[in-house]
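Where a number appears in this text, it was derived from the coordinates with a stated rule and is not lab data. Quick caveat: nothing in here was measured; it's all calculated off a predicted structure. Cβ atoms are built from the backbone, for glycine too; each structure is taken alone.
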Structure 1
Amino acid sequence: MRRPRSVRDADIAGKRVLVRSDLNVPLEDGRVADDTRIRASLPTLRLLLDGDAAAVTVCSHLGRPKGEDPAFSIRPVGRRLGELLPDDRIRLLENTRFNPGETKNDPAFAQELADGNELFVQDAFGSVHRAHASTVGVARLLPAYAGLLLERELDELGRLLGDVERPLVLISGGAKVEDKLGVLKNLGGKADEVLVGGKMAEQIRSDNPLPFDVVLPVDIVAASEFSADAETKLVPYDALPEGWLGLDIGPRTRELFADRISEARTIFWNGPMGVFEWPRFSEGTKAVAEAVASSSSYSVVGGADSARALSELGLADEVSWLSTGGGAALELLEGKELPGVAAIPERT
């Protein structure tokens, strides 16, 4: 796997540095609801400050705004960053996606970001699968380096692509089936167990058969409608009543999945087992999170929902690596080139 040159090797003393961080965090009532990604950005920023950088300008996107929508202002993130790392040399730019040139990799916007800076550090692993102005364009204008988080993500996820200790168990859930089929097809063939829950299980059973065996749910918590207060019933997975929705895996499936996870020596988990944001449908995701966290195996968890579930349960420190990248992790494990990584010169 390609290894970009590291910020550790950059001459940063007295330099003005632009850092692309991944500060795309959930906001609630104008405050940061989960600062996991902000905390993950701190080691690189501290390295730059401790290395006597003259100024550190941080940029990131936040959500998917249509124009300059105040609801997606990055200012609450800046306040939290300032609490965690108070230093007058740090400046956070407004949401990069407020500029339409960001997602188009517009050279003019990339130049705007680069102006006044002497080095570029790419540390936003969660965004390097996008060829945007702040991930690719600016890396072509300034000497570019990989930040500490990006390096660690590539190392930890890269382990899954090599020889791994077995049994290897993949756990896949969530609703974005099309995003995860590539990973399942790339890694599933070498996995000893592939456990599938959430909406993925329904679609794999009916629409996307895989060229290897998967473990599907045996029971589900069904709901009469997509609502936190809907009527529910426990039914066999293949006997979902017409018009009802499967919003969580049932207790027999939780036990089945936990048993298979306990036997693993290497684990990759991406995607919740149901609509875990609603307490009545969170037990399946909770059971998987607890099983992964209690395992002594090498465990990697990716995807915003899986990461949030672990954080809310206080289990984030109980896994080997909690990836900050959802789509980027999936594309890396699918074997695709990541544009934001390819834009950085290779390590010599």
Structure 2
Amino acid sequence: MGKIQLSLGIGDYYHVRPLFDGSVQVEGVDLIHVATGTEEIFWRFGKYREWDVSEMSFANYSAQRSRDDSVMVAIPVFPSRVFRHSGIYVRKSSKITKPKDLAGKKVGVPEWAQTAGVYVRGQLAHQEGLNLADVEWIQSGVNEPGREEKFTYNFPPGLHVTARRERSLNDMLIDGEIDAIITARAPIGFDQGHPEVLRLWPDYDKVEEEYGLSTGIFPIMHLIAIRGEIYRQYPWVAMNLFRAFDAAKKLAVERFSQFTISWLPLAWLPRAAERTARLFKGHEYWPYGIEPNRVTIEAFQQYLHEQAITTRRLAPEDLFAKETQSFARV
């Protein structure tokens, strides 16, 4: 039997490129690479399943999985991990200087189930002691009005999210209709240097590093999901894809770790790599799989359930193809 052909929608990650430049092959599979913006990838795969395998928002995947586990299944490959303390933008005139100042304020979110926002709200609740029900949550697009939620939620008493489709969060923040925004993508007012739009934590990297080292959480933003019908027809695809993504990542890490040359155009790449490596506490650099990432996965599933995004609290083993949860030993 020849190779099967699978389409893959994913961003142009340095640590995924070896899958597409011929350096790493997926055993039994020819990949067709579909590269576009992540928001479009998530939308088109989530709504229409336009390709066979896709990068996927961790929160949206978990929400779907808790409602119907036949639609798609993930493999524990995590191309995007980002701390999000940098993603809290506040209105200067609202005089928000610490997380608990958000109580009683109006705070915008592009989607309640945006992965970045879930982590931030979890951190605000668990590390900063903010009661999420004390915030008036407003949902709309960050820089464009009209963004809609992908799911409906059964919120616990006291927690409310109001959709405002007619205006963007950026415009509402500048005009004083809301006091803050939690978002992965910066509001345009911040990028343009508007004097009213500030980060809550200007030195966010120091706060994030302390948080990561103290909690063991390095937020996972995206994972890789397979259409349910593809997985059921070819269950071997899950492990073969996992092994190929892992090999691609290891090759990419080996390349950029040759610090005598500039594989990436960054001034202090060795220091950044050292700081990142400390987060993994003895595991390999940027590990895939459940066990090296269990603390992060379990914390995230707790946040999702507390915030009414999943209909039940999922264990790590509920999320990923069973074929990727154990490995042959020689």
Structure 3
Amino acid sequence: MTPQHIPIRSANPETTIHSWKAKVLAYQKPSLWKSLWQLVNTLIPYAALWYLIYLSLPVSVFLVLLLVVLCAAFQIRIFSLFHDCCHSSFFKSKKANEIIGTFLGILVFTPYHHWKWEHSIHHGNAGNLDKRGIGDMWTWTVKEYLASPWWRKLSYRILRHPLFLFGISPLVLFLIKYRFASKNAGKKARQSVLITNVGIFSLCVSLGFFFGWQKYIPIQLMIVFLAGSAGIWLFYVQHQFEEVYWERGKKWDFQSVALEGSSFYKLPKILEWITASIGYHHVHHLSPQIPNYFLKQCHKNEPIFEKAKTLTLLSSLRTLNLHLWDEDQRKMVSFKFLRTFSSSKN
């Protein structure tokens, strides 16, 4: 076990909890001007790119495709700001987070209160093997996989395959799944789905008439696909690396899952800006109340984050071969590992 992967736990949990809470408190105060400036430097270019796409339609298909990619990049950034609103970390005012979050949610095809509810479950249950199923990536243990019938194994393999995860699921998730409320959702969450659907319909009808339906639909689909695929990748890579944290019952620990179960995705500066520093996911999971623009500063200033798992663009590609959690070795393994596992049991 390398120094980088020493479990970040304390013999005195109470002391640890109080110490990290005190350290991150200073970073939890939103700056109104920083938040407003992020809205300006995100929404204005996003709208401008849509208009440039419209102007470029009779000029060059290659120029349109380039602008679509840039527009999708800004949609990723919009989602990151929406994500901050869902944690009530973008503005001090709960109402401001709700209003802006609902508006941004329409732009990224995601209902504010419903997603906020599911995402809060993810934060409360991340890394807990006994509480999987809502707001997380479907992950089985090796033993669960081997004990399942063939058709469930096949379903799991299909749903974990990169072509499905990053090729099909973005459109299914953002265009279909988010249009319906979960049966367990509360009244406010259900209402947010309806409000978002009405907003999306109004937006799409307006842009459809402006662009022309035959041109608008494929452009919108490409943007949703590219942004959604990148978003799912970010969520995947931040919780699916080899030494990730999974635990059961009373052994599960909030601080450990934040610092061991969430990666530090070290991205180039331009990608860090586009994603609004979501790569500092270990900091975010320890303290979701920290606005995105203070995550990097908190990471640099507080020694508690030094041992978090660091991934780069290159090293993160290896996570595509990780599919199952092996409780014996306490690490994520590939489907190929099953042959070795089965042989050792015979």
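Mean count of other Cβ atoms within 10 Å over residues 53-60 computed as 26.0: which structure among 1, 2, 3?
Traced to structure 2.
Work out which structure the value 17.0 belongs to, where mean count of other Cβ atoms within 10 Å over residues 77-84 was derived from one of 1, 2, 3.
1
From which structure (1, 2, 3) was P(r) over Cα pairs in 10 Å bins from 0, in percent, for residues 125-228 alone calculated, if the value obtained is 12, 32, 27, 20, 7, 1?
Details: 1: 12, 32, 27, 20, 7, 1; 2: 12, 33, 38, 17, 1; 3: 12, 30, 32, 19, 7, 1.
Computing P(r) over Cα pairs in 10 Å bins from 0, in percent, for residues 125-228 alone on every structure in 1, 2, 3 gives 12, 32, 27, 20, 7, 1 only for 1.
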